[in-house]
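S.K.: Right after this note come the structures.
Every read-out reported here was derived from the displayed coordinates using simple, explicitly stated rules and does not represent laboratory data. Since the structure is predicted, the reported quantities are computational estimates derived from the model, not experimental observations. Cβ atoms are built from the backbone, for glycine too; each structure is taken alone.
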Structure P
Amino acid sequence: MKSVQWGVLGVSGHYRLRCSAPLRRAQGMEMRGVASRSLDRARAAAAEFGMPEAYGSYEDLLKDPAIDAVYIPLPNHMHLEWIKKSADAGKHILCEKPLGLNAAEVQEAIDYTTKKGVLLMEAFMYRLHPQWVTARELVEIGEIGAVNAVQGHFFYNNQDPDNIRNRSDAGGGGILDIGCYAVSSARFMVGREPERVVSAIDWDRSFGTDRLASGILDFGDGVQATFTVGTQTYSQQKVQVFGTGGTLRVELPFNAYPDVPLAVHVETGVGHRRIERGPADQYQIQFEAFSEAVRTGGPVPTPIEDALANQKVLDALFRSGKSGSWERPE
């Protein structure tokens with residue numbers, strides 16, 4: 001089996017915390033190198049991450065013919081630029097969410113990579129975790145009846161003015177950073193796209209970013225999803241699905257611990273049960289699955305069209321926050 005060779009654009013705290021350790025033991029792939037605008041920093045990171053190569057610029061990494069695929073954990077406003085440059089270099093691309101700052105950028109990324117003949121996927125790793133696979137299967141077989149509602153919240157408290165998540169010029173703020181998860185998971189559970197959305201958004205006067213946002217997604221036929229996300233609130237996350245015959249709750253839905261089992265809690269007329277899955281590392285699963293797509297020529301685990309559909313909802317939520325009215329994702 002050919003081992004897919006990976007490069008990472010940027011020395012990312014996210015990569016250090018969540019990806020570095022599990023990807024050292026991943027199968028069918030190798031993390032070959034990391035790039036930084038400082039060669040010294042890249043060398044230090046490569047040594048820390050156990051990678052054989054370090055590059056003093058993103059361009060140098062993309063020039064390496066040994067690299068098959070790149071991971072882009074750069075700030076949101078840099079995604080489109082480096083997706084295109086990676087595609088120009090013939091590299092397959094796993095990019096952190098969101099792919100762009102708006103649907104037009106996401107569409108441009110899709111069109112560009114399609115033209116260049118490289119694979120592109122938005123890194124919604126949670127969908128590949130066994131607890132989410134189980135949750136989706138239970139909904140599909142009608143375990144909780146017909147879905148009526150999905151409720152979710154996702155909070156953290158970060159008030160550092162220098163943090164990229166608090167910079168409006170870099171695509172910071174709650175909706176793009178974590179609201180994307182609330183929207184994605186609701187769409188995943190319902191299995192179709194919302195017809196209209198409405199939101200209430202509170203803006204941080206210093207940062208210019210959305211620090212608290214709530215939304216309603218109307219899927220039609222009596223199905224709705226509601227969520228609240230915040231960047232200056234005590235950390236917590238939850239997703240619950242309500243149906244005509246029961247409910248299910250996904251335990252720690254997005255920042256899943258990799259070293260302990262997690263569960264889907266299901267309640268029906270028969271009773272309550274807790275279905276454990278794992279331990280499993282969702283980042284390792286994601287990279288291994290994408291690597292397999294590279295070897296076979298696709299498809300990627302999460303179709304790229306999903307990224308565009310999700311972004312259209314986020315755009316509509318922003319429009320609604322300004323208009324105060326229902327808006328259609330388009």
Structure Q
Amino acid sequence: MEWTFFLALLAALKLLFWWAFRTLPREGWQILAAVPLHKTDSQNWSGLNLTYYGLFSANAYMLATVIYFILISAMGIPLKASFMFILFMFLFCIPSSRILAGLIEKKRNTFTVGGAAFVGILIAPFIITMVNLTPDTGLTSPIPVIPVMAIISVAYAFGEGTGRLACISFGCCYGRPIADLDPRIRRFAERFAFIFSGKTKKIAYEAGLDGRQVIPVQAMTAVIFTAAGFLGMFLFLRGAAGIAFILVLVVTQGWRFASEMLRADYRGGGRITVYQIMTAIAVLYALAIMLVFGAEPYRADLGNGIRTLWDPAVILGLQGFWLCLFLYTGRSRVTGSTMTFHVRNDMV
């Protein structure tokens with residue numbers, strides 16, 4: 001079952017990335033829909049734009065949550081305890097994605113998944129301890145910290161990896177122009193460059209780089225993070241949670257540190273950005289967690305984890321969670337729309 005699951009997920013993500021990297025930089029893949037809100041005059045309506053950014057962000061959070069439920073249920077952790085842990089994680093992490101972006105980038109209407117992940121890494125051991133101390137969770141023994149930290153790191157890798165598709169569609173988190181690279185690597189980089197189109201994409205109105213070849217940082221992040229997620233999941237299912245936890249964190253945070261140097265969007269002042277400092281702290285904190293809690297025995301049955309997804313509570317919870325996330329991340333605050341409606345006389 002493990003190899004079937006791995007190959008099916010790998011094939012789905014490969015097909016998704018192949019399509020997304022070629023399609024999403026285009027102009028037509030930013031606004032998903034526009035909803036009329038109120039009239040501005042006798043004929044026109046002002047609308048709210050719903051974005052593909054929100055769609056892909058919600059899908060990415062959903063995938064990360066599904067991976068989390070599969071792996072934590074594979075350990076035999078009761079659903080009540082699993083729900084409690086992930087609920088508190090999201091209550092802290094999702095708002096922090098906007099708060100930290102506002103503090104660092106001085107912009108109210110933006111998100112930082114890296115900042116949310118940093119907060120999640122810091123608070124996860126404390127939330128695990130809180131759940132362990134909470135009565136009536138169905139636990140017969142305390143939740144082991146290191147295996148759950150490994151699960152969170154794997155879920156995060158898949159979530160942020162696929163979440164980069166949201167950035168491609170909106171034109172944010174964009175790379176430096178290919179023309180600025182060393183001539184020795186420029187020819188190679190041109191084969192994989194992104195060219196964004198559309199004046200409402202962030203790369204256009206913020207940097208004027210639409211129509212130019214730029215480093216495909218989002219695609220690189222998607223591939224590296226999901227590869228780390230696959231490797232971490234394999235190690236976790238083989239009983240090596242500690243190695244999985246550290247390896248995934250080092251790969252993902254190491255790439256986040258390096259990728260900051262390839263990006264052209266504003267990341268805060270200074271040669272070393274706040275986000276790069278966060279990644280270094282996250283890795284050191286992860287090593288400290290390993291020293292404090294050490295290796296903890298556990299068993300993982302992937303089949304049991306997959307069967308948990310058919311629980312009605314999980315299905316309904318995931319659907320409600322997806323809808324809330326889409327409405328939270330998909331309502332565009334930096335673009336607007338004007339609509340006119342009329343009767344088609346040829347169809348009456």
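S.K.: Of structures P, Q, which gives -9500 when helix-only ellipticity at 222 nm (-39500 (n - 2.57) for each DSSP H run of 4 or more, over all residues; to 500) is computed from the coordinates?
M.R.: P
S.K.: Of the structures labelled P, Q, which one yields 3.6 when distance in nm of label points 7 Å out along Cα→Cβ at positions 127 and 159 is computed from its coordinates?
M.R.: Answer for the origin of the read-out: P.
S.K.: Thinking only about distance in nm of label points 7 Å out along Cα→Cβ at positions 87 and 215, which of P, Q has the largest value?
M.R.: Ranking P, Q on distance in nm of label points 7 Å out along Cα→Cβ at positions 87 and 215, first place is Q.
S.K.: Which one of P, Q has FRET efficiency 1/(1 + (r/R0)^6) of positions 135 and 223 (r between Cβ atoms, R0 = 35 Å, to 0.05), as calculated from the coordinates, equal to 1.00?
M.R.: Details: P: 1.00; Q: 0.20.
Only one of P, Q returns 1.00 for FRET efficiency 1/(1 + (r/R0)^6) of positions 135 and 223 (r between Cβ atoms, R0 = 35 Å, to 0.05), namely P.
S.K.: Comparing structures P, Q by distance in nm of label points 7 Å out along Cα→Cβ at positions 303 and 319, which one has the largest value?
M.R.: Largest one: structure Q.
S.K.: Out of P, Q, choose the structure whose coordinates give P(r) over Cα pairs in 5 Å bins from 0, in percent, for residues 39-118 alone equal to 3, 16, 24, 24, 18, 9, 6, 1 when calculated.
M.R.: Traced to structure P.
S.K.: Please state which of the structures P, Q yields 5, 23, 32, 23, 12, 4, 1, 0 when P(r) over Cα pairs in 10 Å bins from 0, in percent is computed from it.
M.R.: Q
S.K.: Comparing relative contact order in percent (Cα under 8 Å, 6 or more apart) across P, Q, which structure shows the greatest value?
M.R.: Working: P: 18; Q: 28.
Top value of relative contact order in percent (Cα under 8 Å, 6 or more apart), among P, Q, belongs to structure Q.
S.K.: Given a value of 19.2 for mean count of other Cβ atoms within 10 Å over residues 55-62, calculated from one of P, Q, which structure does it belong to?
M.R.: Answer by label: P.
S.K.: A further question on this structure: Work out the source of 4.7 here, i.e. which of P, Q gives that when distance in nm of label points 7 Å out along Cα→Cβ at positions 71 and 183 is computed.
M.R.: Q
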